[in-house]
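For reference, the structures are reproduced in the following blocks.
We did not get these values from a lab; they are worked out from the coordinates using the rules stated. Nothing here was measured: the structure is a model prediction, and the numbers come from that model. Cβ atoms are built from the backbone, for glycine too; each structure is taken alone.
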Structure I
Amino acid sequence: MRRRAFLTAAVAGTAGALTAFGTAPAFAHDRRVLHVRPGDSVQAAVDAVDGPGWTIVVHPGTYREVVNIPVGTVDLTLRGATRDPRDAVIVYDHANGTQKPDGSGTYGTAGSATFTSAAPGLTVHGLTIANDWLRADHPEITGTQAVAAYITGDRSSFSRVRLLAHQDTLFADTTALTAFDRQYYRDCYIEGNVDFVFGRATAVFERCHFHTLDRDVTFKPEGMVFAPATARANPYGFLAVRSRVTSGAEDAAYKIARPWVPSYETTAWPSLVVRETELGPGIDAVAPYTNMREAYPWQSMRFREYRNTGPGALISVPENRPQLTDAEAEVHTRETYLGDWSPCA
């Protein structure tokens, strides 16, 4: 087992196992815990994990680094040490068009992420993940997507996590085109401007707060909250339930969503259900959806709403707001989307 100076608790009570300095008696005898404090590296803690079921506790501070959790790091828990997710911040500033230091090209959208995980069973709780790259600071870069988190592993769970960026904040994707990997977000705060929750994962957002940022532009819409890219064979895409959408922009400046049909997966059939969610005045109530490409009109996608409230939810033009029937709504639930997986709330 590899040691790091930041380890303050590890496996105890197991034959041949390491008990690191500072082991806290409050930890269960089979609990493996690593602590990260200012001056330490979250990535180094991830690299020190050598089996399933580890917990990394991130203490208050700003950790300016890129964190990558590989697919083999199974059932990892990463959590903030305090009750306030603003206390522990993981942040970096790569964009799609940022040149790599080795001269091999740019990072691309997925590669721009501050936090990347392909690991199954990931649990993240009580911290902030951000990408603070700004268009205004880099007028020479045209690839302006700058991802905070790129998540692909099945059974990835986030609670009380703040996800902050501008364009493409959360890339909720899957490990392969044919995989229907599941993700769950509860009591999270997610902010951005253009397509800031996007990807092809089966993802449930429960009691989350989505906030649209103001943009210094003259055109409308200023942006969209969701851009799902669900595989055609997948019956379930994004589900937002009992959430809310607020805005820092003027009224009706934002759309709920537009469909993303990637050039590498032109058979995609984007799916989004927004139900029992409060939509603020920043959402265009008359025409809440738009197209990314005219060849894939939003009307042909699986976009539905159910019992939403607020000024952005007014149904003034019914054909612009497809609604679930009561019977259909019984299918579009967390339990149906997540199947045999019951993440801890």
Structure II
Amino acid sequence: MKAIIARNKAIHTMEIKEPELLPGHVLIRTEYTAVSPGTEMTAVRNSTDIPAQLGYSAVGIIERVSDEVADIRKVGQRVACYGGPYVRHAELLGVPANLTAPVPDHVRSEDAAFAGLGAIAIHALRTADLRFGEIAVIVGLGILGNLTAQIAAAASYPVIGYDMNAYRASLLGQCGIKHAYAEQQKVEDAIASLSDGFGADSVLLCASGNGEAMFNNAFEWIRDRGKVVVVGDVTTEFSRAKMFKKEAQVLISRAGGPGRYDAGYERENRDYPMGFVRWTEGRNIREYIRLLDEKRINFDSLISGIFNAEDAQKAYDEHMTSASTAMGTLFKFSPK
């Protein structure tokens, strides 16, 4: 089957072996896969002559189910799915049932394909542990930051978005977020106004790259004992003095939630009891689909490009510069 990989800092399409249907897994014929620009561009830059798989978020139709999951997943069912190495930019995916979510008929496949990024955004907000009325500042308004801001707004948190790319800031405004800015002073004015001068409750860093200035700004923006949550691929140098002054908490949000990187939960498809782990990565995927189903997320202007696998290099090239207008990028795979 056809898959998109990185090798020697370039993008290639290659034939790989079809996935094995393991116990507790389903075999999915891919419709669309979504690009996660921060994670995948880093993988491309670090690639060697050993092929590296790309992608971790997709939607498709179930072709086969293992006996262990036949009661909860059916052949012909459309599902969103998340999590490498099971999900990748490829024609067929062998995915643990825990990492799938049924997609209602009226939800677009193109939007559902971003389930992985949606789960990551949801888990980031859970890590911030915001309460009703508390203020979230989202730094970095690419596709992940945009989704994080929209989901925060759907939960009725006051939201302020910031990106030095004016197009991305304006796009968040078009998605219904009132406070979306490309100028730092406007961000600071909004924080002061919304918080009565006390500062934001949490700053979520959804950008990538050198994080020192982002952290130091975040420490200035938060209230006493506020939180800074690392979501994107940022470096973690910062001023101890600024952190100490606020007794700030610095937290890192790991992927889509509890279960990620646990072979028992993922490969062996052993779910965690809800009484002990309320929100797993699988349940976060399903919450993202619920938000789409209830039209709580506006995707109308977020998908900036849909590419065939053969044009994969062009797709990644569009994310190369900080001034890029690329947002949600999809690969389309032909049905059998």
Structure III
Amino acid sequence: MTLNTYSRSLPAAILAGALTVTAGLAGAQDATLNLNVQGGWSSAGYYKDFEVPFWTERLPEVSGGRIGASITSLDASSLKGSEVFRLMRMGVIDFGTSALGYVAGDDPVNEGPDLAGVALDIETERKVLEAYRPELVRLYTEKYGIRPLFFYPAEAQVFWCNAPVTGLADLEGLKVRTGNRTVADFVSAAGATTVTMPFGEVVTSLQRGVIDCAVTGTFSGNAAGWAETATHLYPLVMGWSPFMYGANQRVWDALPEDVRALLTEEFDRFEDELWVAAARRNEEGLNCSTGGSCTFGKPFDMTLVPVTPEDDARRGEIVREVVLPAFRDRCGAACFDEWQARVGAFVDPS
């Protein structure tokens, strides 16, 4: 399939934006650079609070007006998230973000920094991602022609249930929406039936009984109003759903050197800010959804289900006996050995 053939099926907003950026970069040495950016979900909180101000306000300010940007959310572009890096590879998207878990089917290396049940706190998750970052950079630069710009987490991925669960054992027999393969491995091992569906369809599916539970971030679910339907929040951490912002390598290389240097400096600073924000969002989403102190989230009164020592012990068993072997089968021996060398130390050995 050629790019022209494929492009006829793309949302018009995406295609028009890509053509604008390409044309803008061609003669932009001394003029304003207008970067076109594919952002994340508008309902998840990051897009409005962080992505839009960074691209449309901060970059123009720090560049003295030389760098301008327009950004569109995934839902406004009629995308599900898994297409972003594929379209970036093709040159249809120039700058954009998506969750690595969305593209685990394209290459299992994407699963490496966020295997279900491994990193139970955000400090550990950042150590894991930093340890594994060279593998992600190698994958995207060598295989896809994409330059990784920065990585950031959502929040702790936990269970939002419209069912009276009291712990891990109660997931058995339930239908649970999972966002990626490694979480599906874990949930299946717990005896539940896994269901795949886009983020935006979860609330309706919970209401209609299509699913009993769904896994997403503590703040993402709160911001999207999942607590209007879900009754029980079970905070057994399934991961942190790390996202990557990237750029088509040809587009990046076409930017003036001083612009690339400025962008790199700002991306590094923005990455640190997003990790700090993620920690705050994680706590806020949990507290707000379960009747606790609520500053900038939406107040709800869900039942907070405690994670017992028995649940945590079972989590470790599932990680060692199911999650890691499944990842090894998908990734291959060499890939898994590399993962073990970089990340294996963070797995609970007990």
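Please state which of the structures I, II, III yields 0.05 when FRET efficiency 1/(1 + (r/R0)^6) of positions 82 and 178 (r between Cβ atoms, R0 = 25 Å, to 0.05) is computed from it. Label of the originating structure: I. Structures I, II, III were shown, and FRET efficiency 1/(1 + (r/R0)^6) of positions 98 and 162 (r between Cβ atoms, R0 = 30 Å, to 0.05) at 0.85 was computed from I.
State the single structure among I, II, III that was used to calculate helix-only ellipticity at 222 nm (-39500 (n - 2.57) for each DSSP H run of 4 or more, over all residues; to 500), giving -8000.
Values: I: -1000; II: -8000; III: -12500.
Source structure: II.
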